[in-house]
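**Q** Given below, in the form of structure tokens, are the structures.
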Structure 1
Amino acid sequence: MSRSTASVPFGTLFLFSASMLAAIAQPAQAQEFYKRNTVTIVVSAGAGGGYSIVAQVLSRHLGKKIPGEPNVILQHMPAAGGLVAANYLYNAAPANGATIGLLRNGTSFGQAIGVSGVKYDATRFHWIGSSGPVINVLAARKDSGVTTLDRLMSKELIIGASASKIDTLYILPTIQAKVFGHRIKVVVGYKGSRDVMGALDRKEVDGLVQPYSNWERSHLHKQGAVGYLVQYGYTRMKGLPGVPTLVELARNDDERRILRLVSSPSVFGRNVAAPPKAPRERVEILRRAYEATMKDPAFIADMKKSNRLLEPMTGEEVQALVNEILATPKALIERTRNYLGLGKA
């Protein structure tokens, strides 16, 4: 009885074996690399704020999920509203996979509308992930008489904001007023949301835009003295199921694109990226380590203890959103700039 056997050409077998060896070697090489190197998180804000708190929590857990379990340290670069950090990560940071950045949530939006000083292309960052959105919400004192969006068609609401036309406090209510004709008067010149909150206490202004997590910690919220009019995410938060998003108010596709553009910083939240020239295999290691960290019970408990929202996005999800924002048609970008009083790009 004869038996036939299939033969594998020697060259094919050699290539197959080489590819398997390479696949086996990669984790070992990564483990050795990260064992010898410290991972640095460049934080695009100063110590003590929300970005710094998230970075501190991340630094305590991320290294445990990376092969070699490297130490993780922070480097704060708060200048120019996070632009210095983003420009540094893109152009000057070590691109060996040991330096990543916790960038501002408006990194892509700033590039899209042509903010001065941008020296990066956000589509070329290797996005590692986001720990969750930071949803901004417009609230007003109940004694202002404005308790619903419909009321804004007939009664003026005075909103406090900083002097910067690229600050969330200014952008979101201004776009809302321009697109829908809501009677919102934006008074600029305040130093930031804390300053505006003081003005709200003194009844100098009727309301302001700030993250819902900030509202929840405020005494006005705890006293039931403010009402929530609109939220600036893509979907309604669990905590505010009856408050509409600005995006859902869109009456046509162009409005929807503009409203998704200006609402995108809320959705991006605390997002992490690696330099564009970082090795892809190490980017993948960082992405998977980040995902594992987001699911780690110890990390989740640490975030909860720090009063930080955790609704993570993967690096691939963040990348898709970046690509969408930066694909906004030029005509809609110009319309947005005109609404904000920024002139032509």
Structure 2
Amino acid sequence: MSCVLFLAPHRLNRSPSQRYRFEQYIPFLEQHGFQCHLSYIISEEDDTVFYSEGNTFKKLWILIKAILHRIKDTFSYNKYDIVFVQREAIMIGSSYFEKRIKRSRAKYIFDFDDSIWLMDTSDGNKKYEWLKNPEKTIRNIRYADMVFAGNTYLANYARSCNTHVKIIPTTIDTDFHKPFPKKNDNLIIGWIGSHTTIKHFEYALEFLAIIKNKYPHIEIRVVGDEEYVNESLNIKGIAWSSATEVDMINSFSIGIMPLPDDEWAKGKCGLKGLSYMACEVPTIMSPVGVNTEIIQHGKNGFLASTTDEWMACLSQLIENPELRETIGKAGKQTVLEKYSVLSQQQNYLNAFKEVLGQR
């Protein structure tokens, strides 16, 4: 029996990054001889405070507790065969805890699914950016015995200082994200995300305003930021929860994933689009980063950059229910073949075994 310690910010089933990068593989790892433990540093009680604006002293106390928790973790590193760090061990600019892993008997796996060497801080914590140091990412990669990168762009960055890099795509649990019968009563253009990614949804406002004018019966639905409001498009954000996520996605007639064409977006792993596709929701993505690998334009989804391109793709899908069904089914098949837990779980297990073999 090999023991694995996962270091991550949040409790189980709280963070999409954790859910799709390692949590959904834990049962498979345990079936194959790995005993898995999670150590997280932001409690359910502290969660809302940490991502809200203000609350400086409360946030300082959360940070102090997190540091103390990670110090306690260092005394257990030698009890584990592998310590797995998802993005970073602590939310400040220090690599102290990753360096301690490297000096222990445990093998160290570093996993990342965004361009985290760039500064991208939540709105509620902008004034604390000085505490962060994106350059620590390259140190954390250098220390690692193996790096899991979510796509080719991230893998190429990691390979600049570490030869043991595996591309592990962000994957969907197709037993959880699965299609329900679609209703044609209301046509809904949907987006799912969070309060930290709502800025990406707003790249869609220009073409959505035109679409809403052209097709007044269309509803636009935003899930993940319950505080978001756009009165001109009649949007009131809906809170995300794991209990309602799949129902919400299945309520969409069309799923959209607009992104800026910048270095941060190039590192993203297409999760939003993949979750739509798994539920047979026809999907339109910005042609940025891994999206161009996931989507074959016009076959299993659409790629759109300009307002005119978004308008053309949306209009086709709005006016043609048969096309929505065909594209939706093709998208689901793509997920099953390349971006599902089932398609990648053996690769994931093999990588864990390989890093143990480096002893």
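Read-outs: derived from the displayed coordinates by stated rules, not from any lab. Please read all numbers here as calculations on a predicted model, not as lab measurements. Cβ atoms are built from the backbone, for glycine too; each structure is taken alone.
**Q** For structures 1, 2, which has the highest computed value of relative contact order in percent (Cα under 8 Å, 6 or more apart)?
**A** Going through 1, 2 one by one, relative contact order in percent (Cα under 8 Å, 6 or more apart) is largest in 1.
**Q** If P(r) over Cα pairs in 10 Å bins from 0, in percent comes out at 5, 24, 32, 24, 12, 3, 0 when worked out from the coordinates, which of 1, 2 was used?
**A** Only one of 1, 2 returns 5, 24, 32, 24, 12, 3, 0 for P(r) over Cα pairs in 10 Å bins from 0, in percent, namely 2.
**Q** Tell me which structure, out of 1, 2, gives 0.95 once FRET efficiency 1/(1 + (r/R0)^6) of positions 103 and 295 (r between Cβ atoms, R0 = 35 Å, to 0.05) is calculated.
**A** 1
**Q** Determine which structure produced the value 18.9 for mean count of other Cβ atoms within 10 Å over residues 175-182, calculated from the coordinates; the candidates are 1, 2.
**A** Answer by label: 1.
**Q** Match the computed value 4.4 of distance in nm of label points 7 Å out along Cα→Cβ at positions 47 and 151 to one of the structures 1, 2, and report its label.
**A** 1
**Q** Related question: Using Rg/Rh (Cα atoms, Kirkwood Rh), for residues 63-246 alone for the comparison, can you identify which of 1, 2 gives the largest number?
**A** 2
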